[in-house]
Structure P
């Protein structure tokens, strides 16, 4: 249903993602809001690694509720507060995606809606 578009006429991606993903045919689509590192009780981990892991755990729950998995993710948009370690954020994404490559955008921002949030991630998934 979806396949990576990686033409040889453009430079390869700068990390583990696809420049574009083509989805064809009828199917189901899931668009998440920006997922933030807040536990069900409202707590927010202090460390960036823990925040990133929590965000991806929440995304996995949302995907499962829609009868989808990370293999159905076609696009990831990540917002990171400037000054944080992008390697940690990218490693958490790569681990959560388990080798699956989706289109990906990483944006540095001065702040998010709450000062304790250090990243926010939105995904789009498609399944038959």
Structure Q
């Protein structure tokens, strides 16, 4: 999967991110079981999609490897709005960004936002 690395399930922690079926998820909770007589230890991971908010769970052995998305975060200044998109300028690189508008955010031209990018998708993570 492009834009990802791999790690064993046993090394994951709550609050980190994983990629399953070409979507990026935040780990909300984890539970691990002990190995049985004929099997290995299992892990159940409760996940939330970082772009849609949809929840799901994933079960696998603790020695399985799973994709970890490479997440970039930054801040930007809003330049203007166009339909359901926010046009902003990155504070460090001065690169132009086009981000989708989330419902319920208090956004205005000249304001600062925090953004995140994972697997080619962008999201406004916080408005100031």
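So if we calculate relative contact order in percent (Cα under 8 Å, 6 or more apart) for every structure here (P, Q), which label has the highest result?
With respect to relative contact order in percent (Cα under 8 Å, 6 or more apart), the highest-scoring structure among P, Q is P.
Kindly point out which one of P, Q the value 0 was derived from, the read-out being helix-only ellipticity at 222 nm (-39500 (n - 2.57) for each DSSP H run of 4 or more, over all residues; to 500).
The read-out was computed on structure Q.
Of the structures labelled P, Q, one was used to calculate distance in nm of label points 7 Å out along Cα→Cβ at positions 29 and 109, giving 2.2. Name it.
Answer for the origin of the read-out: P.
For which of P, Q does semi-axes √(5λ) of the Cα gyration tensor in Å, calculated from the coordinates, equal 25, 18, 11?
Working through the options, I get structure P.
Only the coordinates and a few stated rules stand behind these numbers; no lab work does. Note that the structure is a prediction, hence the values are computed from the model and not measured. Cβ atoms are built from the backbone, for glycine too; each structure is taken alone.
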